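No value in this document is a laboratory result; all are computed from the given coordinates. Because the structure is a prediction, the values reported are computed rather than measured. Cβ atoms are built from the backbone, for glycine too; each structure is taken alone.
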Structure 1
Amino acid sequence: MRTTDRKRSDAKLDQAVDLFWDRGYYDVSVDELVHRTGLHRAAVYGEFGSRQRLFEASLRRYRERVVAAFFAELERPEAGLAAIERFFSTILRAAVRPKKRIGCLMINTASEVSPNIRSVAHIVSSYLDDLRARFQHACINARARGEIRRGVDVDQVADYLLGSVLGFWTLARSPASTSTLRHYVQGVLTFVDGLRSRSDDTRALRG
């Protein structure tokens with residue numbers, strides 16, 4: 001595909017991402033996709049195969065366009081506790097910025113669509129496994145550098161942090177107040193700070 005054609009295709013896919021992100025999979029019809037994205041009905045079925053396949057392509061595009069920015073700190077080879085703290089501060093800023101809070105497309109999909117469509121569940125599970133692995137890697141790095149207290153189970157911490165992300169984005173899509181979201185993340189950051197070894201306790205919490 002030529003560069004210009006690829007950019008045009010990505011732009012239309014981005015519009016589909018935004019529509020699914022705002023409305024969810026079940027509330028978006030093919031007619032609405034055609035109207036909002038400029039895709040021809042034939043393209044929805046010819047290029048993607050079905051509305052479901054277009055949704056799956058949108059999830060993958062969302063990972064490329066949105067999730068990659070959130071993961072940036074955790075992807076660093078030297079990522080540790082400070083990277084985890086910055087990750088949660090980043091998603092908090094993203095959640096409270098828009099006038100209409102729509103949460104995270106992956107987390108919305110985890111509860112709304114994954115239980116019913118196996119192929120979608122596979123995409124979401126891959127995302128969750130990747131996020132957990134990055135939390136685990138950061139904790140292992142921190143343990144190797146002596147940042148974490150002895151006896152801390154890094155697998156348990158990674159699971160807790162993953163659950164915190166699911167809980168946070170679910171809360172972010174709800175009518176909960178902005179202060180509630182801030183308090184939620186502050187609780188997670190307090191937990192992370194509590195993992196530090198005694199020699200590391202004097203470090204300031206990085207937001």
Structure 2
Amino acid sequence: MLRRAFIAPLAALALLSACRAAPTTVVGVKPDRIDARAPDLYVVRFETTKGNIDMMVHRDWAPLGADRLYGLVRHKYYDGARFFRAVPGFVVQFGLAADPAVTSTMNERRIPDDSVRMENVRGTVSFATAGPNTRTTQLFINLGDNRRLDASGFSVVGRIIDGMRVVDSLHFGYGEGAPRGQGPEQGRIQREGEAYLAADFPALDKILRATILRTYSK
């Protein structure tokens with residue numbers, strides 16, 4: 001059941017994207033630059049409707065994931081995106097763009113798996129997957145001890161270093177996503193973006209802006 005919560009939405013995403021030709025740009029930037037090598041360590045600041053959340057990304061934990069995340073932040077992919085799945089004690093998930101055209105741009109830009117080098121425990125951040133080699137843009141913040149996810153290939157890419165109180169204060173009122181819960185349908189987020197969420201789930205918090213705050217070399 002835990003696995004299906006991540007798989008079903010991304011499987012639908014893959015089916016939807018198979019009918020489209022891949023666009024040539026990602027938020028106005030050539031896609032061949034989206035996965036350029038990231039710094040060894042960097043801090044992403046997510047400015048949200050509840051306050052700032054700072055995440056330290058460790059490239060040696062998940063190199064391909066760190067490269068993808070660095071490119072997405074620099075290309076402003078997450079700006080305006082909602083925390084669309086918030087399950088108390090489990091995860092907060094995000095990573096579908098406010099503009100559905102931008103989401104569709106990334107549907108086929110999957111990255112190979114990284115090995116699982118760190119445990120999925122409270123405060124760590126991993127990419128959501130739909131099985132082997134299917135990571136794209138979605139991330140989740142672990143709210144508790146989710147080490148059971150390690151064996152399923154959810155490789156940790158970073159850790160919240162400041163702002164877990166902000167994460168805990170995000171809106172959890174809708175619970176799990178449809179059809180298992182009262183939260184939004186990921187298929188509709190992919191098709192309709194912010195228009196759907198603003199109309200039907202207005203209390204969901206959002207990322208106002210994501211920026212690279214600092215970088216480090218080892």
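Some values worked out for this structure:
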item	result
With distance in nm of label points 7 Å out along Cα→Cβ at positions 156 and 196 derived as 3.2, matching label from 1, 2	2
Among 1, 2, structure where FRET efficiency 1/(1 + (r/R0)^6) of positions 140 and 172 (r between Cβ atoms, R0 = 30 Å, to 0.05) as derived comes to 0.60	1
Test item: Cα extents along the principal axes in Å, for residues 60-179 alone calculated as 32, 31, 31, pick one of 1, 2	2
Percent of Cα pairs over 21 Å apart - highest-scoring structure of 1, 2	1
Mean count of other Cβ atoms within 10 Å over residues 44-51 - structure with the largest value, from 1, 2	2
With relative contact order in percent (Cα under 8 Å, 6 or more apart) derived as 30, matching label from 1, 2	2
Among 1, 2, structure where distance in nm of label points 7 Å out along Cα→Cβ at positions 92 and 116 as derived comes to 3.5	1
Given -7000 for helix-only ellipticity at 222 nm (-39500 (n - 2.57) for each DSSP H run of 4 or more, over all residues; to 500), calculated: source structure among 1, 2	2
